[in-house]
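Engineer: Listed below are the structures to be examined.
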Structure 1
């Protein structure tokens, strides 16, 4: 397929971020691989972390917020008896000289499960959250303290996978905005010591799991035509019912008008001759446009 900048690719793909890459580095690489300028990702991962990053191209970027709002699942490895300035392997590591392995509680699995449910979490100072338009991590690097606003999160599910020596591995499912680095530090504190994450893998975001994702090297090794075929179309990405419109109904929707249709209330992917138009909302009797794509 010859690249035409006026007819850029559009769609969604889940990619496995390699360790050491920033999410923006990953996005730049994928822009180059898919020969497009319009792209975005739905959920940042720290450089030391790996796992799923949803990536959107063209008109699909308009719907990326749905992934940002989705619940996520991770597997994390926590090292006890040490502390990191960033909560992960990127920071300055110091030893907790008061840590005594033999004094760890026997019921670690039960203690970890106590973290399930709604709670307040204080985001780490080394994060991309902003204060007065400037990321927290810049203040941290300058040695300046700033007020950090706490946030409400929910830990849907958390389980101990394994524990050996001073390292434990746990799986966690949580709502958006949860910092697993902070969760790891809080678990270590509850166990009577300090800790930091040595590994973090995002295994699911929304309904997309790591089994649905592609490694960068797998995308690189195929030609452009085959890469484009890896993309999921917008209507399939949304995972909502399809609603086929005739030409008159399509024109009404594109003009921002309501169309009269008796349907089950809810969201629909609006289609015309197998072409995606956007999202519509039904109240049971009428369908109104909610978000439409740019028609070529």
Structure 2
């Protein structure tokens, strides 16, 4: 099997940095990652308090396998540079920058972290949430080797487009597709936007399935009640895994016989297909190690 550094990011929960109770509860949630938010979820008068609470939470640890990502305020705001300075060396797994408009914005984010003394290995994540960003997303995705993940900001994007929120998400479907294309072209992970109606379980399940079909690695969430559905939607199904295991065995036999193709369940399999099946198996193993494998991912 090929070597994959797979990191499950099926469920990524936004948490207001000013809510100490939510930060504590996150240590027990079956979520793959949390975004400790200093931006939209925090009122101006609570920005400094949130900064302190987030720094204390990350330093104290106890989050287990959960990735800790801090979303700072934009560098063009009153709080952005202070956020970066406070978050650069606390041990977060990544720093998420909002309102990215251009490749220069990505490079400015990296430079700000460097000036703040962040480790050179600290990944940068970015929000894709404006029309200008979407129109330049390919160049943005390739702007820095420090860029690790693109997060779709569908709420802000819909507002800036003056579009309507629709069940089918037809108003942002093109933008979402472009984000995925750019991420994959540059080897980045990519996360789908949030679903705002907490009582719309069917609609949430639909957008998860739609996002998975489009190629997203996972979904950003606004409430813990959405975690289980996201984990199910973005985990490999038992049917996918059964086929992947069969492909792995058949491909090994084909290679031993000097063949560059094989047939599994009437499907012609080449190396490019094998790599994707191997990735699914590696993802399943990573999920199993975390103990968050859905009971009915079939």
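What follows draws every value from the coordinates through simple rules; no lab data is involved. As the structure is a prediction and not an experimental result, all values here were calculated from the model. Cβ atoms are built from the backbone, for glycine too; each structure is taken alone.
Engineer: Suppose helix-only ellipticity at 222 nm (-39500 (n - 2.57) for each DSSP H run of 4 or more, over all residues; to 500) works out to -5000; of 1, 2, which structure was it derived from?
Structural biologist: 1
Engineer: While we're here: Can you spot which of 1, 2 the value 49 was calculated from, given it is percent of Cα pairs over 28 Å apart?
Structural biologist: Working through the options, I get structure 1.
Engineer: Once mean count of other Cβ atoms within 10 Å over residues 91-98 is calculated for all of 1, 2, which comes out largest? Please report the intermediate quantities before stating the final value.
Structural biologist: On the way: 1: 11.8; 2: 21.6.
That would be structure 2.
Engineer: Which of the displayed structures (1, 2) returns the greatest value of distance in nm of label points 7 Å out along Cα→Cβ at positions 115 and 171 on calculation? Display every interim value, and only then the final one.
Structural biologist: Working: 1: 1.6; 2: 3.7.
For this comparison of distance in nm of label points 7 Å out along Cα→Cβ at positions 115 and 171, the top structure is 2.
Engineer: Computing FRET efficiency 1/(1 + (r/R0)^6) of positions 147 and 163 (r between Cβ atoms, R0 = 41 Å, to 0.05) gives 0.95 for which of 1, 2? The partial results should precede the final answer.
Structural biologist: Values: 1: 0.70; 2: 0.95.
Of the structures listed, the value fits 2.
Engineer: Further question: Quick one: relative contact order in percent (Cα under 8 Å, 6 or more apart) came out at 21 when computed from one of 1, 2, so which one is it?
Structural biologist: Numbers: 1: 21; 2: 17.
Only one of 1, 2 returns 21 for relative contact order in percent (Cα under 8 Å, 6 or more apart), namely 1.
Engineer: So distance in nm of label points 7 Å out along Cα→Cβ at positions 51 and 267, computed for just one structure, reads 2.3; which one of 1, 2 is that? Spell out each step's value before the answer.
Structural biologist: Details: 1: 2.3; 2: 5.1.
Matching structure: 1.
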